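Once you scroll down, you'll see the structures, which are given as structure tokens.
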Structure P
Amino acid sequence: MSEVKKKYSSKTGLLPGDLGQEQLIERMIRVDQAGEYGAVRIYEGQLSVLANSNSAPVIKHMLDQEIEHLETFSEILKKRRVRPTALMPLWHLAGFALGAGTALMGKRAAMACTVAVEEVIDEHYAAQVEKLDYMGNDEKNLRDTCKKFREEELEHRKIGLDHGAEQTPGYEVLSAIVKTGSRMAIWLSERI
């Protein structure tokens, strides 16, 4: 038996049968816009509970950055005529519920939620940047945007760790649940 080897396209780095560049870019924009919307809702949920706590300014800082990310991806989505995810009403409710729910468990649990979400988003943006690197200068602006936002998401992760996220009772379980939900939301938002 001879082994069949798939070759990378020298132009895009994609394998035969993978999504075409246009489809891949549309999915990236769709999911990034949805993800940033979900992040805004998570921080709004956290602030609804922790507005009068000493964590409020830190959460507000992260919320402001997520609003900038959302506005950027909403503009890109509109400019490129990419259809948003049909799941936006679900992310509206789920994001707020996740933020408020973890905040009701305490400041550290809210930060544990932040760390878990941001770790998934870090992986997600890193994978996108790698794919965009294969496209050369065709998608330089999108790649640079993803890189910049990834750095800010890593800042949010560090903030969460600095504010005691890992000291949350049941941290590993909470983190695993939030990460699983985040990965599922990414997968669904790319496709629906």
Structure Q
Amino acid sequence: MKRMILVTSPPACGKTYISKQLAQNLKHVVYLDKDTLIPLSKQIFRVAKKPYDRSSDFFEEQIRDYEYEVILNLGFEALLYDDTVLINAPFTREIRDEAYIKKLTDKLAKYKARLTVIWVVTSPAVCRERMLRRNSDRDVYKIKHWDEYIKTVDFSIPSHLDNPDVKDDLLLFYNSSEAEYVKSMHDVLAVLEHGE
């Protein structure tokens, strides 16, 4: 059966590195990264004569949801040509919206595909260190207003996605240390490749 994998978590948990490593180790996979759409989003800010701020009301109202819509549409299209699509994107709100997930799984069923969510589990302190290290313009607001920002981020595992009878609907990828990363990479690949 075909599969759409969403690698999700709050920002700076290590999604991109993990997603790329998973994609390199899986067969017949199309890798998609929502950050690829950022140049288009920056152009929208420029045309609208708004400061580039992905934490702004303008971003929330005019850009955010469209980025998700586009990356998913690219994923659906890719499923017509290959077995697995892996999407690297936070999906922080969507992953906790049961109606959204139901609509997504229903649409995937039309492509004869199933949904697997990989939730990256990382401590907030490690995320802050990674933001400082990557020094990206998308994190400027978050770092400057860390105490305020971190209160808005839900690091809890979206356990409502986990059906005990389904082995691969929600997979946890622990990533606060190198040892956690190595073990999780082994365990998650084992499930994705062999259902073990």
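Side notes on the structure shown:
- log10 I(q)/I(0) by the Debye sum over Cα atoms at q = 0.19, 0.24, 0.30 Å⁻¹, for residues 115-154 alone derived as -0.48, -0.70, -0.94 - corresponding label from P, Q: P
- Ranking P, Q by mean count of other Cβ atoms within 10 Å over residues 35-42, the structure that comes out highest: P
- Mean count of other Cβ atoms within 10 Å over residues 83-90 derived as 14.2 - corresponding label from P, Q: P
- Structures P, Q, by relative contact order in percent (Cα under 8 Å, 6 or more apart): label with the highest value: Q
- Structure responsible for 1, 7, 15, 20, 21, 17, 11, 6, 2, 0, 0, with P(r) over Cα pairs in 5 Å bins from 0, in percent calculated and labels P, Q on offer: Q
- Origin of the derived value 25, 13, 11 (semi-axes √(5λ) of the Cα gyration tensor in Å, for residues 27-122 alone; candidates P, Q): P
- Source structure of the calculated read-out (helix-only ellipticity at 222 nm (-39500 (n - 2.57) for each DSSP H run of 4 or more, over all residues; to 500), -14500) within P, Q: Q.
No lab work stands behind these numbers, since they all come straight from the coordinates. Note that this is a predicted model, so its numbers are computed, not measured. Cβ atoms are built from the backbone, for glycine too; each structure is taken alone.
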